[in-house]
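Below you'll find the structures, each written out as structure tokens.
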Structure 1
Amino acid sequence: MTQSQPAGQAPQDKSDGRLLRSKKSRRLIIEAIIELIDEGFLIPTAQQVAERADVGIRSVFRHFDDMDDIFETANEIIFQDTRPLFVGGDRSGTLDVRIMHCTKQLTAGYETVKNFMLSGRVRIWNTPVIQKNYTLNSKRLQKELENWIPEILELAECDKQCAYAQASFDFWYRLRKGQQVAEADCIEIIARQLRQLFP
């Protein structure tokens, strides 16, 4: 038995302890960046993340290659956590009913995840992983829209792209924040614009 190994403690125990601490630190770092973005810190720095996670800044980059690596990991968790906001719901009824239900669900989801969406917008111009995620998330939302309103697939290509744009986060955010339109009026405007695309 060596001085560094107390009686009854096998080397594997130390290894397991280090692994658990490493996993905990990694989890705290991811939770920290998600919390910061949700609070409105759209581009958290490594220092902010380290302070929120209560770890050293060197620990941040011991677990992740760079900030893009942290954002990519966080993005997948955010997507899984927020996906239920955009799926489900009663998707039956007339076209008018489904458009209204769809618009309400999408806009409520956008209101909840707006800071995560904005964080991606701020960094998209120089961050390939965010460019990839932006495209992926846009496609996912388009599929949800098609699931709510399959008639979109029968539209001419220009009208189909118009529907995607009108149901997008960007269009909602322009109305809601850029033009300071009330939430109920945003729903009415988006639903009306979508309805006009159909005969």
Structure 2
Amino acid sequence: MNAGKDRRQELLDAATEHVLGHGLTGLTLRPLAAAIGTSDRMLVYHFGTRDALVSEIVTATSDRAVEAVQEIAPVTGVRAGVNALWAAYQSEPLSSCLDVYCQAASEGLLGREPYLSDARTANERWSAALGDYLAACGTPPDRVGRVVTLVDSALYGFHLDLTTDRPDELDQGVDDLARGAALLAEDDGGA
């Protein structure tokens, strides 16, 4: 029984590495199986369906992304924290993990089962990791949720915008976001 679980985990790890390197778009079992040294029948045996395997891959990449955020050293100040997050988003492993999540979202996978439940759980862990990081950078506890919502949504947008080949403009936009997040964190009235 343990050998089967070990083999299943090995296949999931190999499939996740493949997707991180080659993307999720257009993924089918036969080419994936060939790329990771197994057969499509073994993937079906261990995961049931392509959708179940892809859901586990998306979850695995989300777990890696959460771990990467948890490893970012907090800095002093919300503005500096948002800019540090942006730097991490542009580096591995976060960049590839975010790409997989964006690809899954663009294919409409995250809005239907089996992805929907897994995505909700992954998003809760992701938001918690961002909240912990931004709190460590100085965001007051009563404002963490609002700052996370703003920063998370905007940084995903900036991440998608990397194709513009204008990193200086993106960096300026992220710093503008960072200043806005810092103001939101400092705001003591009227929300």
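Just so you know, all these numbers are worked out from the coordinates, no wet-lab data involved. Just so it is clear, the model here is predicted, and its values are computed rather than measured. Cβ atoms are built from the backbone, for glycine too; each structure is taken alone.
Figure out for me which of the structures 1, 2 the number 2.4 belongs to, where distance in nm of label points 7 Å out along Cα→Cβ at positions 68 and 124 was derived from the coordinates. This figure was derived from 2.
Out of 1, 2, which structure matches -22500 when helix-only ellipticity at 222 nm (-39500 (n - 2.57) for each DSSP H run of 4 or more, over all residues; to 500) is calculated?
On the way: 1: -22500; 2: -24500.
Answer by label: 1.
Matching task: 52 is the computed value of percent of Cα pairs over 24 Å apart. Pick the structure from 1, 2. Answer by label: 1.
Between structures 1, 2, the greatest calculated value of relative contact order in percent (Cα under 8 Å, 6 or more apart) is seen in 2.
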